[in-house]
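Next up: the structures, one after another.
The numbers here are math on the coordinates, done by the rules we state, and not lab data. Values in this document were obtained by computation on a predicted structure and should not be read as measured data. Cβ atoms are built from the backbone, for glycine too; each structure is taken alone.
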Structure P
Amino acid sequence: MNWPKARKECTYIVNASHHLSGVSKHPDSAQIHEHEWRITLIFNHWEFSPWHGFTRDEKEIDDSFGERVMQLEGKLLNDLMPVPPTAENFAIWLIADWMQHLSPNKTNFELDAVRICKCHRHVTEATKEQVLKWKAIVKQR
């Protein structure tokens, strides 16, 4: 049976630090500073049963995807990421590396995109289609 499909977005707020020394012209960039990162996980085309009513129980999403995102709370992103932790790199890195460490039944390939909002006005979004290209470029360095 073909079930209806829905797009599901789940947003988590994490306070994490970074520095962009040598990357950004912003006056604060060379210093370690903290941001409130609004991380939205985007799942496209999730099937759902009209009788059940939703794609996945939200507790199940929070207990897997959300729990993994919240492990970034209080971290220095420069210590975790192989590239400068800009919002763009952060979004694709979440799909390419960080979210792969979910339990075996929750692979990151369920995740279609990640949207990052920083400072309440700068937003970027990366999709899983960009992962292989991004990984290949990062390996070249």
Structure Q
Amino acid sequence: MKPDDLNPDAGDVLLPADYPRLLEEIKARVHASRIRAAVSVNRELILLYWEIGRLILQRQEAEGWGAKVIDRLAADLGREFPDQKGFSSRNLNYMRRFAQSYPEREIVQQAAAQIPWFHNCVILDKVQDPAQREWYTRATVEHGW
């Protein structure tokens, strides 16, 4: 071992010469794993929101109820899941619009589930044409907007 192999931060423990490379490789894998986990969590959340939106749409069409039921649903979900944000009346209405705008689960899985919920809401607000909405969603994924 050469004197350079000593790591002063590790209590003068002799380390192999390639230790810095090992450390960098492990750190890179941890960072990559964190990113994959965040993307996976986001995908599951978007799919959950789409499913909730579909349920709301289906029930509204079948039973004819409106905004008051969504308000009650928001309150009840907020009580049941106090540590989870996202169940406000406003967000439940976004979920409904999201499911209405993307009737096919495959589209949601392929594009919309790859971007954050807020980005999906902005696209819903700003782009009315379904083909343009799909283009913006895919472009957001492709270009990291």
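Assign the value 6.1, calculated as mean projected area of the Cα convex hull in nm², for residues 18-81 alone, to the correct structure from P, Q.
The value was obtained from structure P.
Given structures P, Q, which gives the highest value for relative contact order in percent (Cα under 8 Å, 6 or more apart)?
Structure P comes out on top.
Among the shown structures P, Q, from which was the value -23500 of helix-only ellipticity at 222 nm (-39500 (n - 2.57) for each DSSP H run of 4 or more, over all residues; to 500) calculated?
Label of the originating structure: Q.
Can you say which of P, Q returns 10.5 when mean count of other Cβ atoms within 10 Å over residues 34-41 is computed?
Of the structures listed, the value fits Q.
Match the computed value 45 of percent of Cα pairs over 21 Å apart to one of the structures P, Q, and report its label.
Of the structures listed, the value fits P.
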